[in-house]
Structure P
Amino acid sequence: MMNVRIAGAAYAVAPDDEAVDVILERERTRIETALSPLSLEARRKAIEGLGLNRVRVCGENKLYDLVLEAASQAIAEAQLTARDINLILDYSTWSNESWSNESSQGLSFAHQLSADLGAENSMILSFKVGGCAGFHVAIKTALGWMSIDESIQTVLLVAGDAAPPGNRSLLPITIHGDASSAVILRRDGEAGPLLLAVEAMTLGHLQKAITMVRTNGHADIHVDAACMEREVRPVYFLNMLLMVNKALEASSLSLKDIDHFIYSNLSRRDREGFCKMVGLPKGGLPPTLMEEYGHTFASDLVINYVNMRREGLILPAQLLLFASAGIGFTWGVTIARA
């Protein structure tokens, strides 16, 4: 694998927040409709297993402002300038459906960033694949470009997601909070975690589990609870473990070698399931701001990584395993050495 490092990482969340209890009450009809195919026990577990108290919401703050903030911070942390960026890759999931910016002309955040950051010479890419697992797909895509084009030395990965109005409850899975994140990948750099392996997979026949639909002209996120419970859940951690083992094998490592597992913030129930899968005790994952931020789609992993680093939990040479799964249906794992 090439010598590529995570040279910088940052995130931005809106200053406004909202209580999960308020969201559950406001979207009660949506929730009852979504959970209706499930048994009473499954509905109870979905609600009681959330482990979320509040979420951040954009409100009057444009989502793009958060994207620009996170990107600027990541570039500064990497001690680069925008002119050093050779490729900007936007892997946001819901952004173009849920925010309004007339200057964007319907294009991705990457186009606007290239102009506002002063990175006009950068290559622009965007996709909406993977949802929460888009982090891994974006890294794998960036590495592919870097491997065939030596002029691409530095890549900016960005994601910004905000729930369409009335769509914060994604039960039986999670509650959606708004956030943005940015990561700088740098070839032959000397600072930041060294990427050792990246694995991702999709099962297209499960794409119906979470979809964006149009209802009376506005965007709605539709969660097929029956598909999630009967088709996705039985293979959810099996495929996650498959990706973990593939990444470990590619890195010539084993589970016991990993110092830190960095996982997404879907719910307390989901995090406990991941702990069980990798043999960690209940509550064995590092604490996160999940209770205050909610689930922020692809930004979860970056938020959790950045906060661990700020708290001094990550030491030189330690091994990090990032893991998440999302729409598509997609699973991904990335391993890096700090």
Structure Q
Amino acid sequence: MEIVFSEDGRDFVRRDWSNLVTADPAGTFFHTPQFLKLYWEEFVQGQEQLLLAFAEEDGAQVGAVAFERSGERLRFLGGTEVTDYMGPVALPEAAGGFAKELLAALERRDDWSEADLRGLPEDRQWLQRLAEAAAAQGFHVEVADDTNGIAPFLPLPGSYDEYLNALPAKLRHEIRRKARKLEAEAGAYRICLAHGDTLVEYLDRFVELHKRSDGPKGVFLQSGMEIFFRRLGEEFLPRGIFNLTFIEVGAEKVAGTVGFRFEGIYYLYNSAFDRSWRRLSPGMVLVAEDIRIAIEGGCRGFDMLKGEYDYKYRFGAYPRSIKRLAISR
């Protein structure tokens, strides 16, 4: 196995590793070269040094990972504010060799002294493989919780009725009660999904709701972040990955969510709702509808992503731990 490094952003396309993302059980939407390229273009290019690493065996690409380097610090490409899962991807049979050869190749480079590697799920292979490979090279290794290091996850059955029936009675009753209350007090509601001809309009409303939010959420979608979200929609809506969903009462969109459907998993990425409707919990009703959409779309899992908020457990999710691997010479 040979490790090939590149600092050329054109290799997101020229050495497209999408097949490795789908082959690797740890691969997610956030590992795709298309997502990472967009992140690099909006947040990194011209500021940090890009470092891509590829594993090759007999001329075939069997592993890939994207880093960014700031001074002598190495990080996985993908900021913690917008990228929930990070790290390598590889063909399953090549994963062990890739971890060992990658750390050996990094040991031979003199352009970094410490690595802060975040976004590694504890229940996937890469945390342990990278930690063991780093220790074998004589590095100092520490494992700690990542920022917002819990990502609740909900396995999905074959139908929405099965999902509801499998919930504890209290949770099932609460989901149904909120939907009935919204309809009884505000009138009939409908679920709207953005399409190509409504994407701009829907994103405008989503940004508006976001900026009305209290606290840090209200300032999250500043100009650079707003552009990033709009580019996500433009890039991934045509591919059937980007989902912008609203709950509409009358002619008013009162709550919206952004999610990604990728390889059988629905990732609930962001949300916003009109605070004047807080009493009727339209955001909670909408998440239940997103779960319905995911199930009807054939998804086998609903990932709530990082952030241990109480509302995520009201839908039956269980906690998954996300770790940070710190490596130093």
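Computing mean count of other Cβ atoms within 10 Å over residues 259-266 across structures P, Q gives 23.6 for structure P. Comparing mean count of other Cβ atoms within 10 Å over residues 11-18 across structures P, Q, the highest figure comes from P. Work out which structure the value 1.40 belongs to, where Cα Rg over 2.2 N^0.38 Å, for residues 51-234 alone was derived from one of P, Q. Of the options listed, only Q reproduces it. Sorting P, Q by mean count of other Cβ atoms within 10 Å over residues 131-138 from high to low puts P first, with the largest value.
When distance in nm of label points 7 Å out along Cα→Cβ at positions 163 and 299 is calculated for each of the structures P, Q, the largest result comes from P. Structures P, Q were compared on Rg/Rh (Cα atoms, Kirkwood Rh), and the highest value belongs to Q. For which of P, Q does relative contact order in percent (Cα under 8 Å, 6 or more apart), calculated from the coordinates, equal 27? Of the options listed, only P reproduces it. Can you tell which of P, Q yields 23, 20, 17 when semi-axes √(5λ) of the Cα gyration tensor in Å, for residues 147-314 alone is derived from it? Of the structures listed, the value fits Q. Mean count of other Cβ atoms within 10 Å over residues 179-186 computed as 14.4: which structure among P, Q? Attributed to the structure labelled Q.
We did not get these values from a lab; they are worked out from the coordinates using the rules stated. Predicted, not measured: the structure shown is a model, and the values here were computed from it. Cβ atoms are built from the backbone, for glycine too; each structure is taken alone.
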